[in-house]
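So, here's a batch of structures to check.
Each reported figure results from applying straightforward, stated rules to the coordinates on display, with no laboratory input. Since the structure is predicted, the reported quantities are computational estimates derived from the model, not experimental observations. Cβ atoms are built from the backbone, for glycine too; each structure is taken alone.
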Structure P
Amino acid sequence: MKEFKEPTLEERRQQAAKAKLAQLQAARAKAPANDPKFAERQAARKEASEARDARALERKAQRAADAKRAEAAQAEEAVARAKALEAAQKAREAEAVEKAARHAAAEIERKKERDARYAARKARKK
C-alpha cells in the first residue's frame, strides 16, 4: 500500500485556483447574457417598466386633478354655506324686528283699551 502523500501548500493553491476558474467558467456559461432571448426579455421588461411609470404618472395627474376639483367644490360649498348663514341671520333679524313691532303694536293697543276703560269709568262717575 502506498503511503498517503500530503499535498504541499503550492499544490493546494493550484487546486483552489483551478476550482475557482472552473466555477467562474460555469457561471459565465450560465450567464443570461449568453442566452439569445435575453435581449428580447430585457426589452420587454424595459417596455413594461416604462408603461408602468407612464400609468403611475397618469394616476398621479388624475389624483391632482381630482384634488383640485374637490378643493373647488369645497370652496363653492363654503361660499354657499356662508351665504345661507347670512340669509338665515338676516331672516332672524327681520323676524326679531317684526316681533318687536308686533309687541309694540300690541302694547299700544292694550294702552288704548286701558285708556278707553279709564275714560268710560270717568264718564260713568260724572
Structure Q
Amino acid sequence: MSEKSREKNTESSLPQKVLLSVRASEEKLAEDLVILDLSELTSFTDYFIIMHGNSSKQNMALYENIEKELKKGEVRPLSVEGRSNAEWILMDYGSFVVHIFTKDTRDYYSLEKLWGDAPRIDV
C-alpha cells in the first residue's frame, strides 16, 4: 500500500459525519465496528460502516443513537430500511451507508467479504 493510501485510510481522513456515526455506535457498544472505503470501487457511496449488536433491541438502540447524533448536525438519512425486525438496519446517508446487523445476519451476508477489495479504516 502506498504512503498516500495509508494516509487516506486513517481516522483523521474520515468526514465528520462518518466519525459522528462511529462515536454514536461506540456509545451503544456496537460490536466489531468496521469501516470500508468504497470511494475508489463504487459510485453509489464512499463508505460502509458495518457493525452488529447482540440483539434486535440493541440494534434499535444503535440506530436511534446514530440518527439522534447526526440529526443534531442537521444530517438526516436519505432512507432507512429494516427497522421492523432489526435484524439488518440500513441507514443510507448518500456518501456513507450504516449497516447494523445481528451477529447471525452479519455472518450470513458477509459484506466485508463481498467488498473484500475495499480498504479498511481503523478507528
Structure R
Amino acid sequence: MSSTSWILYALILTGILAFAIMRRKGQISTKEGTELARHGAMVIDVRSPEEYSAGHLSQALNMPVDEIASLLPSRVRDKSKVILLHCKTGLRSKKARSLLVNQGYSNVFDMGSYERAFKIVSGRNL
C-alpha cells in the first residue's frame, strides 16, 4: 500500500470517527437514561408517523420533530417533567431537544437512535 493510500485511509477513518462522536455528543448516558425511564420519564419518538407505525417502543408517544414544539405544551404543562427523546439516527432527537429547551423545558434528554433508545428503556445496556 502506498503512502498516499495510507493517508487517504487515515483521513476516511478519522472522518467516520468524528461523525460518530459528534452524533453522540449531548446524548444521555445509557445508565442514566435507564434510571430515568424506570422512574417514569416520558418517552417521545420524534420520527414521522409512518416510521412510528412501522415499529416503535411500546411506551413511546409519537410527536414528529417538526410538530413537537406545538404538540408537547398541551400534553405536558410541567416544564420540569423528565422527557427522553429518540429518532432513527439521533439527529432529529437532538434538534427536538434543542427546540424544547428553548421553550423552557428543563429535563429533556436525547437518547439518540431507535436502537440505543430500545437498549435504554428495556434496560438491556447494563
A value of -0.40, -1.14 was computed for log10 I(q)/I(0) by the Debye sum over Cα atoms at q = 0.12, 0.20 Å⁻¹; which of P, Q, R is the source structure? Q
When mean count of other Cβ atoms within 10 Å over residues 47-54 is calculated for structures P, Q, R, the one with the largest value is Q
Tell me which structure, out of P, Q, R, gives -33000 once helix-only ellipticity at 222 nm (-39500 (n - 2.57) for each DSSP H run of 4 or more, over all residues; to 500) is calculated. P
Using distance in nm of label points 7 Å out along Cα→Cβ at positions 31 and 87 as the calculated read-out, with 7.8 as its value, let me know the right label among P, Q, R. P
